[in-house]
Structures are given as C-alpha cells and as structure tokens.
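Presented below are the structures under discussion, each in the form of structure tokens.
Where a number appears in this text, it was derived from the coordinates with a stated rule and is not lab data. Just so we're clear, the structure is a prediction, and the values are computed from it rather than from any experiment. Cβ atoms are built from the backbone, for glycine too; each structure is taken alone.
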Structure I
Amino acid sequence: MTESSAVVSRNPTYFPGDLHRALLDAAALAIEEMGPAGVSLREVARRVGVSHAAPAHHFGDKAGLFTALATEGFELLGDAVRSAVAPDPHALRRESLIDAGVAYVHFATTHRGHFEIMWRGDLLRNDDPDYLLAGAAAFDVLVEAVRAHQATGWAPGQDLVDVTLSAWVMVHGVATLHNSGALAVVRDRSPEEVARGLLRMHTRALEST
C-alpha cells in the first residue's frame, strides 16, 4: 500500500467507496504533511470530502484513528521485513538480515505518516489489543531474522534480544534522521544505502564475538 490522497466526494453525506480506507489514507497523508499535532478529525474529513462526523463514527476520536493507523503500520512493517528475509533456512543469513534492516528503513521513508505515530504512546490507545498484537508481531519478525542468522554460527553466545535491539536501534535511527531531514548531510547516499553500510559493519563486528 502506498500513501496517497483520497478521492474527494462532492456529497458530504455519501462516499462512493471504502470510507474507512479513505479516512486512513487521508490521515496518513495529513500526518506526513502537517505532523500529528496539526491533524484533526475535521481536517481528515475535509480531505476525504465527508461530514466531520464520519471519522468519529468509524474511529471514535483522534486517538482511535491514530491507533488504527499505527496498527496498520506495524502490520505493513512486519510484512515488509518478512518479505526481505531469504526463505531458505539453511542459507547464510547475513545478507538477509541486512536486507531486513534495509526494508525497515524503506518502509519508514515511504510510509512516513504511519511511522510518525507508531510509537507515539501519548497519541494512541496504548491498551488496544490489535495495536499491541501488531507491534509485538512486527518485533518478532526482527527477532526471527536474527535467530535464523545466529543458527548459522554467527554471533555465537550473544543474547538474541540484545542483538535484535542493537540492529533495530540502528535502522530506526537512520529512518528517523532521514525523516527529520538531518540525514541530508550525507548527500551521496540514500537512507537505504546508509542503513546497508552500517548493518554490514554491525554484522562483521559480531562475526566472532
């Protein structure tokens, strides 16, 4: 899925399509353009072209809308990282692990509206079961990528969660720096290229530890 502006209906009481989907798409684009603080249910409704009551009917309030978007973000992130991991469990997984990290950065830079709020507990319903499940599942995908790599003899004796967290912090930092504009100091490399280089250094450093 790509983030794009929703089709606007001329009739504020009728939307010719999936209104739930259109509201999520409009919210993601609004967050990317304005930041979470600048987004309201009324603004999202305006972008879709429906009554300002429509988002409240579907999501309850702004926190509900953002929680639904964050939940979808974790699902998309998990799918993106999972698809980057080589399917052969017996293959050397170093490049697959690196590819998984690069996929994380690519998701963050192409789904900025989602990424901006996925960890914003102050804006979400933190006890929402779907949100909690999606977040845990996305992290488990990262854990399994590291576990498969360690099964080949890489980073023997290193704690699985510690290694996963170190890789996550690295790629999350690259994505955040890029999305904030700070990574512009590296003008000759894309954020994906930056992440790949750092992850190669990371995996080599842990090769025999």
Structure II
Amino acid sequence: MINSSVKFLTIEGMEGAGKSTNLNYVIDFFQQRGIPFTATREPGGTEISEKIRHLLLEHHNESLAPLAELMLIFAARAQHISKVIRPALEAGQWVICDRFTDATYAYQGEGRQLGGEKVELLERFVQQDLQPDLTIILDVPVALSAARVEQRGGELDRFEVEGSDFFQRVRDAYHQRASEAPERYALIDASQSLAQVNTELQNILEQLLD
C-alpha cells in the first residue's frame, strides 16, 4: 500500500527545455531537507526498461511503427512501476521521475497522432490508480527548443530529428493537459534565466511540502 505521506512528482518538457539541469535542482532541494526520495526516469529506470529505452531512441534500418513505439513505452512503464515506483512509494520515499505518462500523451498521442484514446486505454490498464501528485512542465517555444538542441551538439536520437510540426503538437498537448487539470500541473516558462526557473521551482516545491 502506498504511504499517504509521500508524493509522486514528475518533470516534463521538450528537448532543450533544461529538464536535466532543473531535475538536478529538484534533487538537491530534497537532499538538503533530508527527505527520502527515489529519482528515476522514463523510458527506463530498470535494467529491462533501459534496454527498451535504447530501442526507442536509437536509429534503425527498419522504421518503428507509432503503435509499436507506444506499446514499447508502456511495456517499459509497467516494469518501471512494478520494480521502482510503487516499491519506493510503499517504502515511504518520494518519487521524482524524469517524464511519465504525460510525455506519452504529448509525444505519441499528439506528436505521432495516435490519439489520446489509445494512450488512455493503456494508462488505465498499466497504471490502474497510479497518477503523479504533481507534474512540472518546463515549457519552451519550439524554435528555442530546436536551437538549444543544436547548440548542445552530438548525434540526435529518433525523437530529436523530428520536425517543428511534430514538436508544436507535443507542446500544444502539454499546454492542453495543464489547462484541463491545473491542480495537478505547474507550467514554468523555461525560456527564462536558470535562476528565475529555479526560483519558481523552489516556490512550487515548498508549497508541495506544506
């Protein structure tokens, strides 16, 4: 049974939104306060789920069908929930997750244009009653996202090579979900300075702890 005194926190955002940097800030916030937590990521988080992540991100000679992509993501999620997320919550640890099902609605439901109904069906089957208590969305315009990814350099994965139309659908999906359930989402303008974003994060996290 999940401990009612702990919460499940997820961090969302497109490529170039500063998710990794700000996730480290959130982790430091919990460490400084001595709050027990588990930090993890999706897709991934377990040995098997990380192997599925590799399949999802790498380029293949054969194209990956959008529906196959969706099923792989939920296969990784089922393993992740079973082996990491639920055990941590039941043990009285907060869970901080880099992406979760909101990313699936955004990237597969809208980006790949599979529709939210397929995602919702799998969400109910795999997660049952498990939902994040708070989802922080780091939001940047599509053009800025692309510019930051380019500045970062290195080889682009299967998602990063998608065009601006794809990422506009992803961004719009995040905004739509945040507007439909404002009590569960915190939308942060990640085009601000890092100091400004960190200040907003701190305020959000302190309210979550109250």
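When mean count of other Cβ atoms within 10 Å over residues 37-44 is worked out for each of I, II, structure II gives the greatest result. The maximum of relative contact order in percent (Cα under 8 Å, 6 or more apart) over structures I, II, that is, the highest value, falls on II. Work out the source of 16.9 here, i.e. which of I, II gives that when mean count of other Cβ atoms within 10 Å over residues 29-36 is computed. Matching structure: I. Figure out for me which of the structures I, II the number -21000 belongs to, where helix-only ellipticity at 222 nm (-39500 (n - 2.57) for each DSSP H run of 4 or more, over all residues; to 500) was derived from the coordinates. This value belongs to structure I.
Largest in Rg/Rh (Cα atoms, Kirkwood Rh) among the labelled structures I, II is structure I.
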